[in-house]
Structure I
Amino acid sequence: MYGQKFKALRLQQHISLEQAANRVISPSTLSRWENNKIDIRFNLVIKLLDNIHINLKEFTNYCKINHSNPFVAKVAMYYEANDDRHILQLIQSKKKEYQNSHNQFDLLLLAIACNCYYDLTDNNVFPVSYQKKLFYILSNIEYWTEMYINVFGNTVFLYDSKELYSISIRILKNLNSNTFNDFQEYYYALSSVINALTALIIKNPKLASQLLTKIEKVSIPKPISYLKIRTNVLKYLLDYRLGKTDEKLISIKLENLKWLGLTDIAKDLTFFFNRIKNDRSPLS
């Protein structure tokens with residue numbers, strides 16, 4: 001996908017393959033990347049961008065997922081309506097599209113839809129071979145753009161516990177090293193890791209405890225302090241999952257969220273609490 005975006009920007013400026021590849025890679029290698037045949041390392045992408053007079057921020061903004069993407073918008077609409085039947089139809093359609101295109105972007109969109117379907121039904125319809133490709137993509141990212149952050153945050157139910165934890169740690173390292181200069185990227189990155197924590201509370205409470213400890217060390221700016229509140233309630237839900245607290249205390253915490261006017265968070269965490277209560281899988 002990124003190669004195709006690069007090609008579009010190159011052609012807009014009437015820059016030849018030879019000029020764009022100059023002193024970085026061969027024109028034939030660049031052509032293969034532009035046509036989604038291969039991936040290339042991040043440091044080479046930076047040098048290629050210099051050759052077409054585009055900086056990294058401009059390129060990442062150009063490449064990010066459009067949140068008005070019709071497919072994403074439909075999935076979100078059906079997800080909010082708890083309409084798993086229509087989400088499954090979208091999944092089947094996107095799966096056929098990916099089988100024909102082998103386009104990474106189609107795989108990422110399919111993963112988001114499958115994650116929403118799993119969240120509603122507890123039924124994982126994302127093929128194992130696709131899951132391996134998805135994990136490979138995210139575990140080899142050198143620069144976490146907003147697109148990849150959002151993909152991870154919206155596919156947390158598709159990984160096994162160790163994969164989920166390892167990707168979360170990579171994002172947290174970027175947070176702690178101030179890699180995300182853009183406030184919005186910082187917010188999305190932290191939100192995605194908190195989503196991963198939510199999934200780990202069900203999948204592997206012990207790893208969830210380790211991840212929570214690391215999240216609590218991250219500085220959370222005041223404008224997004226509600227993420228700290230969300231994390232705090234998740235801590236109590238984790239304790240409940242581990243048998244360290246009772247249902248009454250959780251109910252009080254959820255009511256406090258409503259009292260603070262955080263009704264959406266209260267609704268989401270109440271749904272999650274009911275899921276924990278109904279879960280009968282053994283603790284990892």
Structure II
Amino acid sequence: MKTGEVSQMFSTFRQMRIGVIGDLMLDTYWWGDVDRISPEAPVPIVAISGKEKRIAARPTSNKIRIISRNQHMMRLDSETTSFIKASEEKILIEAFGRYVKEEKPHMVIFEDYNKGVLSEKVIAECISICKKNKVLTAVDPKRKNFFSYKGVNIFKPNLNEAREGLNILREEISREALENMHIELHRKLDNEISLITLSERGIFVQRENDSVLIPTHVRNISDVSGAGDTVIAVAALVYAATENVRLMAEVANIAGGLVCEEVGTVAIDANKLMVECELLLS
């Protein structure tokens with residue numbers, strides 16, 4: 001890919017309208033230093049030096065991470081995970097339908113954390129609305145609703161989620177094994193594209209009979225929090241803009257690696273991503 005083509009693609013991104021439906025998160029960080037053990041219990045004492053909230057439900061799920069010297073010491077979760085009521089489903093589905101008709105998004109991402117917003121009914125109705133309005137769909141699935149996303153365009157589990165969903169025992173990861181996963185996913189979901197993240201091994205993508213296994217680029221990994229979210233966000237954007245499956249996987253793979261160089265959940269920097277794409281894809 002030529003440098004000018006990368007720049008042109010990023011310019012196209014500004015014209016894309018991407019919607020997200022799912023569970024909202026608030027990431028809270030307590031920063032501090034650990035230099036002694038508590039005399040009251042065998043646990044470290046963290047001297048808090050700062051607190052930070054990063055906007056990511058009913059109420060908003062709040063994940064508090066206590067960090068010392070860039071190392072996670074503890075995470076405290078405060079959240080509600082029961083499914084929303086039928087009356088709430090109706091309100092959400094109607095609001096989503098209005099959004100699609102009025103805003104006319106090019107792509108909608110279903111961001112499912114198993115926190116209760118995306119029930120089977122909400123998923124089915126919202127996918128149906130997207131299909132009727134010719135809106136592309138992408139999903140970052142979790143265990144409870146893994147096979148509820150029938151007919152989506154992009155289905156993006158990580159490797160462990162795919163193995164668990166398909167009841168596959170751990171085995172050596174090969175292109176053939178990943179292609180078989182896609183065949184099974186497609187048989188159950190009728191999805192167009194399978195995009196499977198493989199952690200340090202990279203990313204795999206397949207549509208119909210065309211597949212590619214893309215390795216990771218060398219990175220100084222600080223924190224993997226939010227990497228999967230970055231991958232689905234960037235993949236959805238690139239595919240909506242280009243409908244190029246390999247390019248989608250390449251750029252999403254780069255983006256996922258970039259955010260792993262930062263501590264905590266961070267939004268991908270567009271300029272930094274463009275520079276990396278020019279360097280690695282040209």
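Just so you know, all these numbers are worked out from the coordinates, no wet-lab data involved. No experiment lies behind these values; they were computed from the predicted model shown. Cβ atoms are built from the backbone, for glycine too; each structure is taken alone.
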Label whose coordinates, when distance in nm of label points 7 Å out along Cα→Cβ at positions 88 and 272 is calculated, return 2.7 (choices I, II): I
Mean count of other Cβ atoms within 10 Å over residues 120-127 derived as 19.1 - corresponding label from I, II: II
Source structure (of I, II) for semi-axes √(5λ) of the Cα gyration tensor in Å, computed value 31, 25, 20: II
For helix-only ellipticity at 222 nm (-39500 (n - 2.57) for each DSSP H run of 4 or more, over all residues; to 500) computed as -12000, the structure of I, II it came from: II
